Structure 1
Amino acid sequence: MSTSPADRLASALRVADASQRLQAAMTAGTHPREEYVAVLVERCAAESDFSVREMLTWALTRHPAALTVPLVIAELASPLPQARSQALHTLSKIGEPGSAGAITPQLLHDEEDEVARTAWRAAAVLTGPEGRPALADELARELGRGDLELWRALCRAVVALGSAAEAALTRAAADPDPVVRRHARAARFLVANPEESFETALLEADRAATEEG
């Protein structure tokens, strides 16, 4: 019995060899077909290899947004952190402005660091000028969370919002929690000086705290 192209793709994406899975995803993007979309989206939740996941996302961007975006958005409600994270990443790569509304506060404050990190980046990419101050308020609630790499990721998202983030960061820079204040001041410095490094921003935040006494 013959199998459909979608069934053959699904089988190819389950083989043990990651290089073969990568090739299957690349082929699906090079020769897009409507029936591939659901297979690619489903595989994003299970794929263990980072490079293959990136290729799955690329393959989805090669299909019409009208087909991909609804299925990708549906994955944002998945109980699997990888499904949520990869769906957010894929939305940011598709770049459909209307999809920004699917990035809820729940995702921005997800208990899984990787999901939250990806949500920050995707929201910063997709949110239009009118929504950026509200997004900055949400992102400011995450200041002080996690390790310095997570701080760096949040700073990148905030910097992408530009001047729309200034009011939220100014409020956070006066927070009673010194950890929040430090992160807020570093982020505020980077918004004003986006060419500077995160490490320099932390030094500036520490200098300000020392001068404050």
Structure 2
Amino acid sequence: MQKLNLSKNEIAAFDIDAQQTFTPLCPDELPVAGGDMIAEELNAQAAFASVRVASRDAHSPNAVWIAKNGHAPLTPVTGYENCDLYWPSHAIVGTKGFDFIPGLDPKAYSYQVYKGIEPAMHPYGACYHDLKDTLSTGVIEFLKARGIKAVICGGLATDYCVKTTALQLARAGFTVILNLAACRGIAPDTVAAAIKEMQEQGIIIAENSAELKNLL
């Protein structure tokens, strides 16, 4: 792996949706196996960066995409352009699921994105509030204002919000590095497809923070 010619001041770390809702700590929400075990790697990757940012799902209990009233999870939502599928209720503001996973300090971040606040919006990526990537959350602008050129990404889940955010960052012109040890995914096949898609878009895949040391 070729070493990147970057200073620490040009590197940011992005903790994407590293929340209890996506872990076995909230078994009735959207638990991802091992999702509560990534804090050590997220903290390790932050040591390579001058700026650390985070995103969190911040949902309403009245969200239109919550699977109920005969709507099964992962079936299509109709009539709302910024909700594509029904999902189990998760990451409701004020609940345990909204909180960061154990081992992460909410005060460690220079910028946080709260996404999906509006009841009729359910974005996956952290860079835009809408599914068409037109309504910015401000994180791209924040990173560019800080002179950031590369972003190390980790979080939950690899095959959904992490992938979408990494692709958004790559399209915005950043060098994007995915730290696999700082991620967990929902299913092996969709994780493999996500990694392939990210690699095809120029995203660098690192196995862990030890490999990041060789890269950075």
Structure 3
Amino acid sequence: MSALDPREAYRLWAPSYANETAISALDQDLALALSPPTAGKHVLDAGCGIGRRLPQDAALAVGIDASPEMLAAGTNARTAAADLRALPFADRSFDVIWCRLVLGHVPDLHHAYRELARVCRAHLLVSDFHSGAVAAGHTRSFRDPAGRAHEVEHHCHGEAGHISAAQKAGFILVARQDGSVGPSIRHFYEQAGRLKTYEADVGLALVAGFAFRRP
């Protein structure tokens, strides 16, 4: 299976993206564990997809995504099409920034982290497909509404790569946590008829999470 360019992949994925997956469920668990409180804050979801995760308790919560089709598949009005490497916001506009399962689609981490640092006042939460999952042969993949499987082009930066790029952009690492295969996502394997794969994967880290802050 040849990997699709992210823009084409998310165009095809958009109609069914609202369906939760093992990866998105682990990512949400990491966000709950690592993100600072969003109540009363200005929050940016950089790479928001359909905008389903934008926090309701924030003073301001906006999302950007490079895929117009993904944004159109959502119902959140506070979203716009934009590239996270050229964010259409003033310096230090946001107290909390989420950049979740996005940076693996970007070849140059350093440019992306510098731009995130530019608009960040305080906290940055990043997640990515785990290098251990890549080493084990897992890929960023999905099924379109017709049931056809597709792989999304992904750059494996590694956990050290994320930390190095973030620190060079001026961030300080606050916490690290992985989302691994276990009981919380067993039902996804069961629904796909892949319980044998689940047993083999138990304990394998699929998502890497990072909490950074500005000095």
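A few notes on this one:
- Which of 1, 2, 3 yields 54, 34, 33 [Cα extents along the principal axes in Å, calculated]: 2
- Which of 1, 2, 3 yields 20.0 [mean count of other Cβ atoms within 10 Å over residues 45-52, calculated]: 2
- Structure (1, 2, 3) behind the derived value 25.4 of mean count of other Cβ atoms within 10 Å over residues 181-188: 1
- Origin of the derived value -5500 (helix-only ellipticity at 222 nm (-39500 (n - 2.57) for each DSSP H run of 4 or more, over all residues; to 500); candidates 1, 2, 3): 2
We did not get these values from a lab; they are worked out from the coordinates using the rules stated. What you see is a predicted model, and the numbers here were worked out from it, not measured in a lab. Cβ atoms are built from the backbone, for glycine too; each structure is taken alone.
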